[in-house]
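Enquirer: These notes open a run of structures that come right after.
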Structure 1
Amino acid sequence: MRIIAGTARGRPIQGPKGEGIRPTSDRVRESLFNIIGPWLEGRVLDLYAGTGALGLEALSRGATRAVFADSGREAQGLIEKNLTALGFEQHTELLKMDAARALDLCERRADAFDFIFADPPYDAQAATWLVERLATSKVLAAGGTLIIESDKREPAPNDARLPQVDERKFGDTRIRLYRRA
């Protein structure tokens, strides 16, 4: 695994040792960032962060701040190691908690993000919950984009308050983008 573009282009990042974490592949990450734009500005929330690859890629491409959230100890260790290796610690925060608690905390602090990446375990069927939750929350900023990676068989959430604007398939993976008006 490596950072694909930006200031940390080509630098390796550590991946998981076991099967508990399923990192977003380089190919899917590259395609995703081609869709949302090669350079990012603003704040990023990486839910179910795993290795932190999505948030790290966003920082490399110009995001001003990234908050990572994951409840798994292996994931937390990987994120900390990768942040240190790339020198991104001062622009980041690691929330050692699950996605629901992380969103609650961000809401209480009035944090708002321009991009929210969510890569839950495929068997979690979390896409509908995430869209419904973020449709009524100010955690996703006005004009912000929610990007959900899921199993290709997971049904697409449909919420007029947070409409889907794009969808791509990569093997068993489906990427859906939702944008707040």
Structure 2
Amino acid sequence: MSQRSDSLLTAQLRELDTALRKRKILYAAIGGLAVNAHGFIRATRDIDLMVMAEDADGARATALDLGYQLLDGGIEISSYVRGLQRFDVMHARREISRGLLARAADVDLNGMRIPVIPVEGLIGLKVQAYNDNPRRLQDVMDMIELFRVHGRTLNMDEVRSYFRLFDREKLLDDVLRAAR
């Protein structure tokens, strides 16, 4: 990622962080930014966040106040765009995602303290994304790299539960083999 695009993404994240905190909306980074925060640096062009489902309207108001346009206001995910900037917001409805959001911890990301979901949950979201769309090979690559970085410290019972949830135990075997 070029320095300029990194600076634009960082500025966008800083603006969103300030606005969401001002509204007292609990959020956490997911997606590429969370992958970076957990130690595997890769290029990303958008911001993916998670908020409690009951805060989805507040997140939408925040986005609109900042000049974003709503692309998709779904029950599970909302997507926003402002020029070349985009961000998606996952609405934590289920107990699992609500628990991940509650367990988010502040991590230094580009000089900012940003709440990020635990690495096990991030892997779980990658499994879900791949399950929903098997052409999303970046999610598989992210899982492999996260296993390489955190393999010895992961709560494997939790990680296995996410693969089991989507009947993807073979994928776990393949990812573990590739991570060696």
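Enquirer: Here distance in nm of label points 7 Å out along Cα→Cβ at positions 73 and 105 was calculated and came to 3.7; which of the structures 1, 2 was it taken from? Please report the intermediate quantities before stating the final value.
Expert: Working: 1: 1.8; 2: 3.7.
Matching structure: 2.
Enquirer: Another question, then. Looking at structures 1, 2, which one was helix-only ellipticity at 222 nm (-39500 (n - 2.57) for each DSSP H run of 4 or more, over all residues; to 500) calculated from, given that it came out as -8500?
Expert: Structure of origin is 1.
Enquirer: Looking at mean count of other Cβ atoms within 10 Å over residues 57-64, point out which structure of 1, 2 has the largest value. Display every interim value, and only then the final one.
Expert: Numbers: 1: 22.1; 2: 17.5.
Structure 1 comes out on top.
Enquirer: May I pose another question? Of the structures labelled 1, 2, one was used to calculate log10 I(q)/I(0) by the Debye sum over Cα atoms at q = 0.15, 0.16, 0.26 Å⁻¹, for residues 89-152 alone, giving -0.48, -0.54, -1.32. Name it.
Expert: Details: 1: -0.48, -0.54, -1.32; 2: -0.54, -0.61, -1.19.
Value -0.48, -0.54, -1.32 for log10 I(q)/I(0) by the Debye sum over Cα atoms at q = 0.15, 0.16, 0.26 Å⁻¹, for residues 89-152 alone corresponds to 1 out of 1, 2.
Enquirer: Starting from the value 27, 18, 15: which structure in 1, 2 was semi-axes √(5λ) of the Cα gyration tensor in Å calculated from? Display every interim value, and only then the final one.
Expert: On the way: 1: 22, 18, 17; 2: 27, 18, 15.
Answer by label: 2.
Enquirer: Upon calculation of log10 I(q)/I(0) by the Debye sum over Cα atoms at q = 0.13, 0.17 Å⁻¹, for residues 17-80 alone from the atomic coordinates, which of the structures 1, 2 produces -0.37, -0.63? Spell out each step's value before the answer.
Expert: Details: 1: -0.34, -0.57; 2: -0.37, -0.63.
The read-out comes from structure 2.
FYI, it's all coordinate maths here, none of it is from the lab. Keep in mind that this is a model prediction, so the values were computed, not measured. Cβ atoms are built from the backbone, for glycine too; each structure is taken alone.
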